[in-house]
Structure I
Amino acid sequence: MPKRIIPLSDMKIQKAKSKDKNVTLFDGGGLFLMVTPTGGKLWRFKYRYDGKQKLLAFGTYPEISLLDARKRRDEARSQLAHDIDPGAVRKAQKQANTEATETFEIIAREWHERFKSNWTTEYASKIMSRLEGDVFPYIGARPIKEIKAPELLTVLRRVEARGTFELAHRIRTICGQVFRYAVATGQAERDPAADLRGALTPVQTINRAAITEPKKVGELLRAIDGYQGSFIVKCALKLAPLFFVRPGELRNAEWEEVSFENAEWNIPASKMKMKEPHLVPLSQQAIDILKELKEYTGASRYVFPSGRTFDRPMSDNAILAALRRMGYAKDEMSGHGFRAMARTILDEVLQVRPDFIEHQLAHAVRDPNGRAYNRTAHLVERRKMMQTWADYLDGLKVGAKVIPFKTAKG
């Protein structure tokens, strides 16, 4: 005669004590409570299916009450009576719920949230705007692992149909980053965006105009010296080739970031494209220009305040407009062009080590172990480079004989 099992009660469960090994308290019908050595109380359901002994977890007590555990047991026993494995049903439900949370939109937003701290606020907003406007409405609700290249191509063709071919390429790149993130986190098998290389309408890349021929650089510097516009803009034009930072970084410079004592300009991470702080060593020429400018704009927070108010930095179009006023067309010189100018001449004429140049351009430079260098890396060499560069520009400005570009024969 089988042993009679006395059903559990909440009082008995609450008084159950842990021991040095699992303690099993049976309730009947295959349901039991396992008390672990650490004090955990776990509901389990023991059953047989297809001749095999199986175990199903129902959760923990008291989160799952005695009444709830019995309801789950009765449901499982009903499934068994209809020749259904309750464990297989649980697995299928779990898989369906997982797939429901692994849609393209959910994974894309997860990726965006994880990496947006590395971007500027404007760039992060632009990425999400492109996803919400051109991608989510069509494949956002689709399980990400089911999306194939033809389906993604259809989404991008809609963008191309508006004549925005470059935007289609940018969105393909963004989608590729999302898919690769999904692959890395085990939520997709591969990146279908990679299969679309060559499938979109080609876009002619337009490089930002820059003057890189030394003789013409000298002409530009003399034109800047003769600029008849705003004194603030003139100083910005003089400093742009000396600093060769991005236009937005230049115009948003603040006096509290400039140290005359240390001869350096420390740009905080929040203002940098790569969200890393950046240090610009100041040549003597740069210090002289900044000191003269401080007498004029020192009362402002900004080194280059707006012409209308000292409470805002100068317009992002100020330097570009000044270049046009000086007679330089858009295909000759741009605000970004000062970076290309410095990079080209420092490398090809002054033969400075490329990694010193890349550091000063605030590009991502890695050490042999793949780690990013900090802002003070090679600082002594960079200080020397910046002073050499400023002296070289002075020579070009007065029409000194310039060093020719290197040739293939040296």
Structure II
Amino acid sequence: MEENSNIQENTGSRKIKVNSFLLCVIIIMLSPALVAAPVSLLTVHSATGILRSIVTLIILSGVVSVTLYRGVKSRELLFDNRENLTRFVIAYVICSIIAAFSALLPEFTVPVAVFALIGAFLSNTYCGMASGLVFCAIPFLINEKSFEYFLFETVLALFLIILVLVGRNEKKKSAEPVIVYSLVYITLYTALIVLKRADIVPSVIINPMVGLFLSDILIFLTIRAVAKNIIFAYEEKYKDIVDPEYPLLVELKKNNKYEYKRAIHTAYICDRLSDRLGFDRTLMKGAGFYHRIGVLENAGENVALSTVRFLRHENFPEPLIRLLNDYGNEALQEISAEASLICIADNVINEILVRMDKGEDDINYERLIDSQINKLIGSKNGRLQKSDLKIQHLYKIRKYLKEEKLYYDFLR
């Protein structure tokens, strides 16, 4: 009975999530068109022109919905956006409204391109780019503004997303992207608009200056707000879960002391090696702690599968889950350098603990380390035969592991 109730509860939960996502998609697809239609009436558009704008915006919004769906399904949305789709939808509607009314204002005065960055922060890079195309198209379709204006805003939107998000530069100081964006803005405007004009009237200079000023302020405020309210909170969650006193680790310690000991020491090795190799230390330390947390379920299945499912149920950060999924998925053709590091650290620690439990007093750690790494990489069925680990990484790993002899004695 209890199992049936759990199945019904999970089914009901999935239905709620599907219905919520469908509602988000409907709002995303219809809101630009519903906003653009009444504003188009103010510009004395023909019925044919309004209909053409509505159809075009629905098609473009469909592209946004598809990219958002792919991000949700592949779990590639940034930060905790997958669990907070509502804030993207709200921002999308608000930006659509502002973009529509910008058609009534002089060209280049409203920072439409920056809206794409907001959308990207609240979803991911691809969804932000698709959203930016919609925001730039709205005033173009409503007021039939110049194609140069549409091209200018679209190129700026794509450039801004690449500048801030590609390579995860959102953690840098907000002044840098503002300065670079301003230089590109001035250069692009000069190339597209000024050089094509035979006459230079005051509005040609004043309008873009107003737009650039508003853009810089909005970029600065957006980066600062996201860093404080989203990125910082996301990183705080990482800091909590890598605390040895985190509830799941405490539960593991109570239920399985051996696995707890294995997790603690694997996390230590992953942390230290990540520092030397330039990997994300917090992410790798978390992977070390939870790479076998699925043993808590004791469901009689593969520990790696239990671990991934268990951590998703506990709403752990998606990058950590993806890393542990790569670590546990033996069917992968290639395994990342980070997942390879977890494999090596876990195998070495586990082998040392097993030998100590057998009562071996004089363990040759150097031989043991070479043996475990060669088994993973050099043997015919080695787990890491197609690893992304570089030769210099492997050299540093061997060297460091052999330097930790005193630490291994501490494991006793």
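Output the label of whichever structure in I, II has the greatest value of distance in nm of label points 7 Å out along Cα→Cβ at positions 25 and 89. List each step's numbers first, then the result.
Values: I: 2.7; II: 1.3.
Ranking I, II on distance in nm of label points 7 Å out along Cα→Cβ at positions 25 and 89, first place is I.
Looking at FRET efficiency 1/(1 + (r/R0)^6) of positions 297 and 393 (r between Cβ atoms, R0 = 25 Å, to 0.05), point out which structure of I, II has the largest value.
Working: I: 0.60; II: 0.15.
When FRET efficiency 1/(1 + (r/R0)^6) of positions 297 and 393 (r between Cβ atoms, R0 = 25 Å, to 0.05) is computed for each of I, II, structure I gives the biggest number.
Tell me which of I, II gives 15.5 when you compute Kirkwood radius over Cα pairs in Å, for residues 49-192 alone. The structure behind it is II. Here volume of the Cα convex hull per residue in Å³ is compared for structures I, II. The highest value is that of I. State the single structure among I, II that was used to calculate mean count of other Cβ atoms within 10 Å over residues 177-184, giving 18.9. So the calculation was done on I. Each of I, II could give distance in nm of label points 7 Å out along Cα→Cβ at positions 57 and 225, but the derived value 2.2 comes from II.
With helix-only ellipticity at 222 nm (-39500 (n - 2.57) for each DSSP H run of 4 or more, over all residues; to 500) derived from the coordinates and found to be -14500, which of I, II does the value describe? It traces back to I. Out of I, II, choose the structure whose coordinates give FRET efficiency 1/(1 + (r/R0)^6) of positions 65 and 321 (r between Cβ atoms, R0 = 41 Å, to 0.05) equal to 0.05 when calculated. It was calculated from structure I.
Since every read-out is calculated from the coordinates, none of them should be taken as a lab result. Since the structure is predicted, the reported quantities are computational estimates derived from the model, not experimental observations. Cβ atoms are built from the backbone, for glycine too; each structure is taken alone.
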